[in-house]
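Asker: So, here come the structures, one by one.
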Structure 1
Amino acid sequence: MQFDQRTRRQFITLLGGAAAVWPLAARAQQPAMPKIGLLHSQTPDGLAERLRGLRQGLKDTGYVEGESVAIDYRWAENQYDRLPALAADLVRRQVAVIAAIGPPPALAAKAATTTVPIVFAVPDDPVRLGLVASLSRPGSNATGINFFVAELIAKRLELLRELVPAAVRVAVLVNPDDTQITPLILRDVEAAARSLGLQIQVVRASTSREINAAFASFARERPDALFLGADPFFQTRRMQLTHLASRHAIPTVYSVRDYVEAGGLMSYGTDVTDAWRQVGVYAGRILKGTKPADLPVVQTNKFELVINAQAATMLGLTVPSSLLATADEVIE
């Protein structure tokens, strides 16, 4: 068949148009990328390692951010009253899973939806917090990881006493804005202090300025040691906290190793980055079709004692051989 010049141009134009439509049609047939909503009470500052853990957990189940899964991040920036609106926004955006890190975000997500799956990571008993009916059978749209921070309070205080045997008066610094965990911390630390014969002084701080004011009060009242309550806000201010503890020569025990790596004296707790990884694993399994009610709550069973020997020397402390022998890591 012979084509004149006009017919040839029309034919080429038709082919070009079809070529442009084919990839559009192919893309239209691809399923939409699933979306996870991450809800956190703070900012991403200082959480790079935790976020890598989350992404690794997703990768372990076959999901890569930006390629096969999207993550919508919602940061409350230490304004806990924003969490309900942020959780509701994630529900409106029809995320497939909400990853809620910490009790306030987890409770906000739980209040926002009874249908969207929720994977939480909390430092206290999720049954006691009202997030699940039981650890083995969560029984609702929520499940997750308990990475044991609040439950280790007594042990942390015992280790502080062992490192500073002359300590009698211990200051306890907590965040009053965390209305879920702070009361539990105070209850448990008061009970542990009584059993050890320690006197405690509770100090509250929820801003950087209030942290400075707290240490100014320590300079006046000279407590023998400091017990730092576990809190996401304190985690983001760990450089400030460890610097002030060193400057004012106050032996301090922390809940996670991040503080010790930043120059703090000693920590006893769980691997929180691994808890974030497990959140990613559970989120990935839910994306593949597993129901939250069929995923039992994971309880972290790996605890680590980390001691900064240089910080101890600067404070004039001799680390007992018993602590050195049981420490998982001694930072020289």
Structure 2
Amino acid sequence: MAVQVHASDFLGGPGYLNSASVGLPPRSAREELAGATERWHKGRIQPPEFDQWVERARSSFARINGVDPATVAIGANVSSFVGLVAGSLPRGARVVGYRGEFSSLLFPFMARGDLDVHLVELEELAGAVDARTALAVVSAAQSSDGRLAALDDIAATGARTLVDTTQAAGWLALDASRFDYTVCAAYKWLLSPRGTAFMTVRPERMDELVPAAAGWYAGELPWESVYGPEMRLAAGARRFDLSPSWLSWVGTAPALEYLEHTGIEAVHAHDVGLADALRERLHMPPAGSAIVSVDRPGAAERLAEAGIVAAVRDGRARVGFHLYNTASDVDAVVAALG
């Protein structure tokens, strides 16, 4: 399905191939954020007003990921949520993951010091899960090179699962209800300001997690939970909410709604179509990912000299295609790499 992208929706785009590091906001997000910032500057906005953007973002994220908003917690980064899961495991629990995984998904488990963290190659992960496994952890798409995890195989093991969707949500259709926990930072493919993140928790896992970072915003009625020791935590995943970075959520809500309106299946066809077109022209096999890792000497330098914004990860040039990119960006990369 072709995606109709209007030039006025984005200020940047041509030559920008670094969405795997930082996504670009659509016009709707830019305008709402500018409006809220102006009201803040004039002293015309009060803290409770920001709740509307938090709940809009929570609801949109839930719809995009096929879950009930009551199973979605909001926070500022991935590792805080991973830490809650790590803290819930009994001493000696076996955690299976990918040895080249993004460190925010591994460090909270390793930092405990009393867990059996077993790391394997990505393609070996599902096969490494056995009766001893307490939790399988993996990113849906790898940050370093865009490789996709075999989520169907991992889910089929029956083990408890924690999936980081940061490099996939926004272009890859996901059903978060298939996994016990998912975590996602929104500032990449979800086109949001840095400082917003989500966690989904299956209802039957809610009581297994200790809301160790609970504050006033985790209360059933947050603005009535600001004083006193009485435990008034929310019944659903909101008990895991972290106090929101207000202005970041102003930009996040309309960005998610923009993606939701466009349709993730359509975004996938657009993004992956461009990425696989580049892979074909570079004589690489298709990968079904919006991220392309180019292992050629001097690739990063050549892209930079051509004015193409990319990244270097694990010694390779990394490019990513999103809604503001077109076939001309594929041509530009091919030309730059000779």
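No value in this document is a laboratory result; all are computed from the given coordinates. Model, not experiment: these values are computed from the prediction.
Asker: Upon calculation of Cα extents along the principal axes in Å, for residues 167-302 alone from the atomic coordinates, which of the structures 1, 2 produces 58, 31, 26?
Answerer: Only structure 1 yields this read-out.
Asker: Identify the structure, out of 1, 2, from whose coordinates helix-only ellipticity at 222 nm (-39500 (n - 2.57) for each DSSP H run of 4 or more, over all residues; to 500) was calculated to give -13500.
Answerer: 1
Asker: Still on this structure: Where does the value 25 come from, among 1, 2, when relative contact order in percent (Cα under 8 Å, 6 or more apart) is the thing being computed?
Answerer: 2
Asker: Taking 1.01 as the value of Cα Rg over 2.2 N^0.38 Å derived from one of the structures shown (1, 2), identify that structure.
Answerer: 2
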